[in-house]
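Below are structures written as structure tokens.
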Structure P
Amino acid sequence: MRDIASDPTADIAKEYLERENKEKEVLALLLEKFLEKKDQILVQKTEMGGSEAYVGSVSLEWFASRVHFASGLPLLQKKYNQETDNIEIDADSIDEIQQRPVDWSRQAPLVQYLAARKNHKFPPVLVVINQPWVDDAKASEWDSEERATKSTTDFTPLDKDGKVGLLNVSEENVTIYALDGQHRLMGVQGLIELIKTGKLQRYKKDKTADDSFITVSDLIEQYQVDHTYLQSLPKEKIGIEFICAVNSGETRSQARRRVRSIFVHVNLMAAPLTKGQLAQLNEDDGFSIVARKIAVTHPLLEQKPNRNPRVNWNSSTVASNSTVLTTLQAIQDMSERYLGQKFPHWKPLEKGLIPMRPENEEIEQGIAEFKKLFDNLANLPSYKILEHEDTPVLRRFSFEKGGGEANILFRPVAQVALAQALGFLVFKKGVSLTTIFKKLKKFDQQGGFTGMEYPQSIWYGVLYDPNKKRVQVSGKELAAKLLIYILGGLQDQMELAELRKALANARTLENKTIGFDGNLVEPKAVGLPQIL
């Protein structure tokens, strides 16, 4: 019986795969040999706008120990404050400042974020590599024209095109400073200290000690953080991009201007998200999640064919001629002030900390409760008018072009105040929405929400500024208290006296107090409106 002849194509393919695997093994061995050295990092060389950079990754532990704050660059040493890691700004140093001051009050929230949130993520940092000779005018690395004969970065290419290689970061030869990422550095340094010592001192903005600490035991108790997991965090990797302090051929002043310019450009291009954009994207904040759901699904707010949009998704304000009813930011604020009374644990433990995402079951409860609120709001006479009328005429003041009803329900600040008041009444006082809206409908029918620019309105001086003839955002808290009062939720005599005084102060302009009849009165004569 004749042997089946082998397939030449299959043999070639097999030989090719074997050779490829051997090459990979050789490459792995070579990389392992190079990367065993602690003074070299595998990087990819990039170039943009004439500036070379080297991109790689380092462990959080390495980042915390090897990278310094940019304010410590030798060219700024004369004005460097070692206690705060900031530059003392004066007439001499103002032109050399390259960094915004480090805000040390942010360290604790950043550490909490890294330690307590499993899916944490810091973007890559931009660092600058400096060498001792840069600040020695007599060093051999400066030529007769005071130009550098070499760069402060030492890169060894591993490919023929010089795109991938090893960057020398030997502690003996180079010092590294965070050009963009100072607060990330501060957070990582705090994390390492917390893990090593078990506690971390909290600081105020200027690095003066606060009265409290973050402790590992607190994190374990409050966030169920595993001790073994904490110990693994220093080995996590963060992206890092290196640029040189001085390029070959540059003078020291040219190098300083280049580095400073890069910092400014990085910060100008990284525009912060607006509050509305944050509300759109936030997947941790329960109030944001609920607000988004209601904004896109509730009949009062959802997008419908042949109807102008009811929600401004980006801005936090509504122009007088805008056809929207509210903003996503206002809906989120309403969600927080209403549901925050029922789910206080949805809020972060401290200001500046990132909230932990609620359980799905609780989120569904929140959506249901918030939907009930909007179901009732949609049935108010003022909002029922929207079936036949657009929002501008209901929002505008009477003296604006086209005139209007100056109805507070079409102003985000009042919508938020109303949600706050109703949240208190429903979840703290146990009053039913049915009872509340029975009163609010009657109040609305009597014009209680309209004509805020007239002295007869209880919102005059509260949500309306008679001097500037515009909405007054600072009156939001007082408006919420007035709503609680007129709905019968305030009985304490001391609180009533404080509310009466606050209302009189709000209606006092240039030492002249305006009564509800439009006449000048003594502050004590203002009194409080009728309870519904």
Structure Q
Amino acid sequence: MTPGATPSREVLALLSALESQPESEWLAQGRSLTLRSDMAGALAVFDAAATRFPDSGDIRLGLAGLLWQTGESLRAEQLLRDGLAAHPGNVGMAFLLASFLREHGRLTAAGQVLLSAYANGEHDVADIIRAVETLDDYGRQNEAFAICENAIDAGADDPRLHAYAGMLGIQLGHFERTRDHYARALAQEPAAVEWNIPLGLAGLQRYENASHADFSFFREVLADPGITDYTRRSTLFALGKASDDVGDYASAAAYLRQANAMGHAHASWSRKLWKRNIQARLAAPPPSIRLPASIDWTPVFVVGVPRSGTTLVAKRLADHAGMRNRGELGWLQVWEERLSHRVPLRREDLEEAAQALARQLRQDDGDAGWIIDKQPLNLLRVDLIMALWPHARIVHCQRNARDTALSLWSQSFHDPAHDYAYDLGDINAVIRGCRQLAVHWQARYPHAFRTVAYEQLVGEPETTVNALCDWLGVPSQSATPPMDTGSVIATASAWQARQPIYTHSAGRWRQYAPYLPELLDIPEH
């Protein structure tokens, strides 16, 4: 209800009739009014119920949800925080508050709310996993990992928790602890092999020789006729990666060919639709509406074909003071879709999108001057980026096409958006389309678009990164040691990006040419 508004006669009568009723009836009537979109009436009922039943968590949850929907977010937040102070273990209030905070880009606060809620008392494993999955979705892997380990330390020795702790440990760089968690999960539940564990193990290190126990484990998994097709495919990717590490390129190519054939058989990606998408973006005129530039901060979008060095560039830039790397956010794609339905597009629509996106980019962990979103295929959305933030900077990563294609073909992706990676012809189409767009954007936005060559980056890392910092206006001398383990890398580069920069991935395609002649059909440049 709007502050100060007087309830209708019907609502006053309802409140009078409810005076002698139990809490359940108040809840039923309040929810009924909500379903009928009578927000003022529902607020009146829940407000009165909160006075009548001050210790009711359900009443507090209902009232907080209504307050948030009607724009009284500060009161809703305070109501939930007071409730959690009185009842620290009320996970319902914690989840609702966390979702509110996330909506406003306050992800650090959201992480702390859920972490605190699971710090006291015992919780059902299913509830713990719900919190872990929620925080992982929010990009709060540190808090999710802490909840897993706290629960395990408190006695919740469940294989599912160990598997989640392992998955999160990879993203956070806790590689030895990840192996321990995976081993415990498999010891307790042999079926845990279906939980991406072989692929996770393969990503923990670079194997030095084929006598490592993981090789035998991967082959044992593949010898089991009862595993799912997904696990068979992902284990083939794992064994392909391990074979590549030890220089057995013939075996690696054979395993990867099997894995990709399985993936391609179920792929939904369309080369025809991709080409149409590229042509439509190339033909589109520049945005007719552009918002004014901000002086407070600069969004930096690291883009390019996946596996072209985007993770490495974002990681090295974020080693500098004043920069934050948000990883691969999906919000720009969400807003592009929403705005496509608003015809004609108005300035107010762009302002709404810019404000919402800024909340998710800037978040609540400081006043960084440069914020990185490294979703590679935001390369498709440069027109939208420049309409929202004319001062934005686009760092385009480009790598030898054959090396890029081989790297994509060697990865197991979980997102159907990357189903093209199972077929070298489809990969070639993606690379060609991205290169066409890069040329187009460079011509349209020469002040804001800069290409970084992967080969130059790994060959002259300091010079390349410092030049990039100069272009962005970032003080290059403020770099911190690169070998940190607290940052989150939620991509296939989780291990590689934390190692000293190496050059042996440049020209790697030549080692596979005898076993993968299709690579020669892809132009290098």
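For mean count of other Cβ atoms within 10 Å over residues 150-157, the calculated result is 14.2, so let me know which of P, Q that is.
Working through the options, I get structure Q.
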One of P, Q was used to compute Rg and Dmax of the Cα atoms in Å, and the answer was 31.7, 121. Which one was it?
-> P
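Determine which structure produced the value -17500 for helix-only ellipticity at 222 nm (-39500 (n - 2.57) for each DSSP H run of 4 or more, over all residues; to 500), calculated from the coordinates; the candidates are P, Q.
This value belongs to structure Q.
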Comparison of P, Q - label where distance in nm of label points 7 Å out along Cα→Cβ at positions 182 and 430 is highest | P
Please state which of the structures P, Q yields 3.6 when distance in nm of label points 7 Å out along Cα→Cβ at positions 46 and 174 is computed from it.
-> Q
Test item: Rg and Dmax of the Cα atoms in Å, for residues 206-469 alone calculated as 20.5, 63, pick one of P, Q = Q
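No value in this document is a laboratory result; all are computed from the given coordinates. Keep in mind that what you see is a predicted model, and the values were worked out from it rather than measured. Cβ atoms are built from the backbone, for glycine too; each structure is taken alone.
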